[in-house]
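No lab work stands behind these numbers, since they all come straight from the coordinates. Nothing here was measured: the structure is a model prediction, and the numbers come from that model. Cβ atoms are built from the backbone, for glycine too; each structure is taken alone.
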Structure 1
Amino acid sequence: MAKREKLIDPGNWASLKPFGIGENRPNNYAELWRAAKENRGRLRYAWRILRQGTCDGCALGTKGMHDWTMDEIHLCNIRLRLLRLNTMPALDPALLADAAALSRKSGAELRELGRLPYPMVRRRGEPGFTRIGWEEALDLAGGALREAAPGRFGFYMTSRGEPNENYFAAQKAVRALGSNSIDNAARVCHSPSTVMLKETLGVAATTCSYEDWIGTDLIVFIGSNVANNQPVAMKYLYHAKKAGTRIAVVNPYREPGMEKYWVPSNVESAVFGTRIADAYFQIHTGGDVAFLTGVLKHLVERGWADESFVADHTTGFGETRDLLGRLSWEELETGCGLDSAEMLRLATMIGQARGAVFVWSMGITQHEFGEDNVRAIVNLGLSKGFVGREGCGLMPIRGHSGVQGGAEMGAYATVLPGGSPLADAARFSELWGFEVPTAKGRTAPEMIDAAHDGELDVLVSSGGNFLEVLPDPAYTRAALSRARLRVHIDICVSGQMLVDPAETVLLLPAQTRYEMVGGVTETSTERRVIFSPEVEGPRIEGAWPEWRIFTELAARARPEIADKVRYEGTPQIRAEIAAAAPAYDGIQNLARFGDQFQYGGPRLCAGWTFPTPDGKARFSAVSPPPLRRADGSYTVATRRGKQFNSMVHERKDSLTGAVRDAVLMNPADADREGYSDGDPVVLSSATGEMRGRVLRAPIAPGNLQVHWPEGEVLLDRSRRSPQAGIPDYKSAEVMIKHPSD
């Protein structure tokens, strides 16, 4: 499948203007200077992190500044922006004496204060935080957990920088406390992908490797903007284009970075840029099922499907084909906003391809019908047998270095380590020496609901910021203020820590992945388990590794099983991971820089052998969701700008030119409404209002986009997908008006 790359390929140049002068694009060389300036006090330590550590940004996965896809430098702006979180010194603890003053600062300003130096506590009626010793803090939290019934506490873990060892120790600690109420950031990004891939293919992760991109006939990006979220992936696409790979993008907005991109470390691309997308399909927000089903309908009706593969290796195709026959082109066109000819255009590209990789992200999953979106993508892949062989695959690309391992370590309310169902609790009870519960735990959104309703006594949050992550921030703030005890484990201050306590708020300082004795591991999108060693450098004296914090909380709450939950170090945790999750056998041997293995090998389902009960993959008969938009209204989706997760790095996005309050709007819609660029507007939904300014943009008519988390005020917190429980961040119905109306 792999093709030979052209040495120089002017046909893929984006512009004859050298270095993209005058174009909206990241200034990568300025980012290098900024990183050097930010870390100038600890420049040697920062350099050692880059050279020796596994990146704590997106989930492409690195060994220092190299990876396993190509022998070139692997370094991006996201990693450079996150570097300061690892090198900054402790903050002045006197600043925490006035929580009200701190609450007026932005998230970026709070992070810039520095690292949390030691445990601190704030009790009801107190203006701020005061120092507390580790023993007192752990006894306080452990006592509260001991008194709380298993259904009245919850644990949440973010994904940025979290290694597998923290996840595994945390989930074991929570199960030792008698509950499955532990969840992580995967819940609000790729949980529908995990559920549906397991249901349809028998696996719960990407089926291919990044190397399958390079030289395959076709890559289809659906609801995914790797130019912004996984920048080094653009280097992979540069090489893919040079090897003859065609790229199609399905998205309501023509992402500038997916049309052309300047890869700074490749001379040809740095000078002339690279034209990325060969075809762009601008569907309505939420129109993925209708569009992809239309594409499948063309493939089937024209005989372009791989009938032999379908007959021998799949089930459910008959029901799917019957549904395709009942769906009219008019219904599909109305559902996606494009005509049948556009569906045929993509069907032709897929039909002519010998191999293809389908890549998707949160534009697919963050809908209340996210599971059906994933099913529709799987259907397309199965129709041509594009799984389990070179240059083929289904890839839910991850945006955070820790998120792939989170659920696989069992830090999930709905599964145990290795993706084992809760019904397998007896096996883990025998392994760990205490009873593991079988009842489903609360997901992250359900924890907030319980706190809001007075049904949660203790909420433990490792990193993250619920105020910036979940829909309806006012509701979330109220919920946080009602939990009797909140325990925030983090490296720096976040806004949720400053919400007034119902009774008590504890702040516990954590170590970064680079500070942990014994080293740690992460799992990349392509299922590569990578060792990241401890990196020599300055330390925050009062910070603890999170695995130790979680297990110590369980030991204090249940002293009778303390010896069963405590660990001596991360090597012991890795040995237990290997015993608990068979796919991770080999993690116990990772001990040095560069150590890694790819569980399942380069491709899952190789040889078209699927780990399902009948050994076959499964088609799904998926009907397009009904349109809900009233006349005169728009569908608004939240999007990322110059940020990582909810951490905003710049007011202006260098790729789109949009500032944080921009409302991206189709020019024809803006003309009809009488708006020019920069005009102030108010967006109103059933749940809230947001003020912004119009930015005419290449987005499908009837659709708007606003930045996240600012746009969360417009989202309905009750809209969640039925199986994964992911909140709907992508399809709020809004009216638009001038502020004076």
Structure 2
Amino acid sequence: MKRTFSNLKIIIAVVVFSLTISLQNSIAGNIIDTTDYSYWRKLALTSEMYEAMKTSAITIANQGDGETRDVMGANALAYILDPSNKNKYINAIKNKFESRIRTMKIGTGAATSSVPSHELLHALLALDVIRYELDEADLSSYEHDIKDKIFQLVTHRWKPHGIAMRMMWYKYANDTANFAAAKKQYDIDLAIHFFPDGYSPSGNGYVIGRFNHIGRGAKNSVFDLMEYMGYNEYFSNLGFRNMHEFMYGYAAAPFGANMFYGDTRGGGIDWTINGTQISTPTIARAARFSDNAYKWAMWRLKEQAGLSQETATLQGYLLSYVMMAGSAANNHPIEIDLDDAELAPSRIFDNYAALIGNNQSKDALYLSVLSMTEKVDWHAQYEANSIGLSGYGERILRNSGYDGPNNDVSAEGLTSSWDFIKYNSESGNVLMIDGEKHTSKFGQGIEEGITDTNIEYFRASSQTAIKGEHFRDVMFVQAANGANGYYIVMDHVKTDVSGATVNIVWHPNTAIIETVEDQKHYHSALKVKEGALGPVLYSNNTVELATFLGTPPISVEKKEMVNQRRQHHYRAGYLYNNYSTSNNKADILTVLFPGDQNHKIGSMARITTEVYTGGKITQGNVVDIALTSDSSVSGTNETESFQAANIVYRKLAGKLVTYFVKGTSFKSGQDIPIGFSSETPITIYMNGKSEEKKIVGKIISSGAKVTFYDSDISAVKIDDKKIPVDISEPNSVSVTIPIGTYKIELEKR
């Protein structure tokens, strides 16, 4: 039976029994401590998971020669857990040293340095375990071989694999001075892979590749060994913890495939699964970082890899066992329970934002934006404020990704160059000015956001990449009131050049883009054309996307490029929309409405006034109005008046039920209006019908004085605490909202 400790899946080993079988020479290794052996053997007797890992290790060991990690990892673990047969495990390790470690060639490329480094890691652990079983000549020979290879590894690229292996060698050799120096550099090299918020500057695909791939152990598992040896500073590192939460919760779509940012190749859906066996232990030990990382990792295994708790097993490697069991001194072994799986909710990072459907389903909608603020990795691309979209089991909007360094991609008579894919921002879902590609990979990050509401929101900012200033505001109208979910993008631009043209690019994951109404409404069906190799489709759903241009463009161009997904390149279409500016400004609204056979796309009609543009989105008796402007003057629509940059409100059978506004005023109704007015701009979402006793929402304030309007309103709470009322009228109250983001509640008499 599994038990919990601190909300993690931790088996509490109450008593560590004394050894019933004498330790080999009673000498602890410098990395692996032999005093942990009895504790690990006990786990294999009391836990189904650890017993299965022991069985796996013995089974792999009995298969004879194979991959280095199989031979070294399995035989090293079998040596510990099955000591009565230790001699054959020792011989297998010795043979692999002579047939592979001694002869392997280390070079200066990723394939000849970064990739084989994981073999050296498994080999070093195996050698540390059997070192006292070897005669002096063999031990000296194996140590020479592996040290020679470790010190040929590149240390200035593909960090931290090279310095990680040197550090582990110094630990093995008990070279404390060099170990300390290497650890200092290792910590620096590890930290380049994540921002404090957890986003990895190399992009969504590479963070998974580096920190969850079975063949990258020197990058993604050495810190586990450091923790095991008592250097308890990695699992508790907030940025590193956030990175693992990002990797398991947000780097991939709810159905499993990676979101295309940076040099993402497009795989990742199986999360390194071999049948029912979890090949890499990194995803299984996510609980070491946080409960969220654990639950979201279980989602990847259960909902995307398709594993079940009854059949899922971990491969029997020593490294895996150490990662899951830890030391006897800490006595915190962990297990996995796939029934703990949860889909990550919407989240606002500093460099990334994710708006995810509130249904626990692989088919959940997911829109994200990337706006990195610093330390950009080579694998990042020129895609500041770029958008990715998935839903209903498919990628819907995608950025370019890549097919390896310096590789052009070709399909169906068309070639997209490496330069276009890697360095031209037009290959992503971005905004540009006068057709000029972005000059920087940087943006200014995510300025603000609201989640856990029926209309979620974020604002991404970019000033470095373009000749001007760009705020990309996205509102996610969650599925509610019997209506399907969709997204509204409002782009607010100030240009440095008078008379500039603003270009907005949308890349549906398809070759099929149909014009429903020119310069207004486009329909993209995710299908594979006859004779084409892509797009790769993951579900049986008939997924489609409506791209509705609420703000009239001056022209729309349909262009083509080759979308890559290794071995599945295809000739894809994309929309290149051009907008005029007035007084060096443009405010542009686009509706992105995904659908499939079970989720009908709503009908959309454009709304255009002198100042405000947008649309009316209708789904049965649910009517949404979405409008944008520069917020300098007020506007009206039917019985609503407002002054704002962003306005979204919903009516159900003619009655207001929700509104979202970024601005200074919104009023709905004529006799007793519902809404607010503010002396300075606020961002606010409110949910609730006027006849209800309380109306709840969220607010972002810079210290604004706000008057709220509704019938019989009496008090205002923020974060469940009443705040002083400055002025009270029968149907309004005026209050001062302090700086910050708050839950807000309007109480009625």
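At-a-glance table
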item: Winner on relative contact order in percent (Cα under 8 Å, 6 or more apart) once structures 1, 2 are ranked, highest first; result: 1
item: Top of 1, 2 by distance in nm of label points 7 Å out along Cα→Cβ at positions 91 and 459, largest first; result: 2
item: Origin of the derived value 169 (volume of the Cα convex hull per residue in Å³; candidates 1, 2); result: 2
item: Test item: distance in nm of label points 7 Å out along Cα→Cβ at positions 59 and 195 calculated as 4.3, pick one of 1, 2; result: 2
item: Answer label among 1, 2 for the case where helix-only ellipticity at 222 nm (-39500 (n - 2.57) for each DSSP H run of 4 or more, over all residues; to 500), calculated from the coordinates, equals -6500; result: 2
item: Entry that produces 19.0 once mean count of other Cβ atoms within 10 Å over residues 355-362 is calculated, selected from 1, 2; result: 2
item: Identity of the structure behind 0.98 (criterion: Cα Rg over 2.2 N^0.38 Å, for residues 339-586 alone, calculated), options 1, 2; result: 2
item: Entry that produces 3.0 once distance in nm of label points 7 Å out along Cα→Cβ at positions 67 and 83 is calculated, selected from 1, 2; result: 2
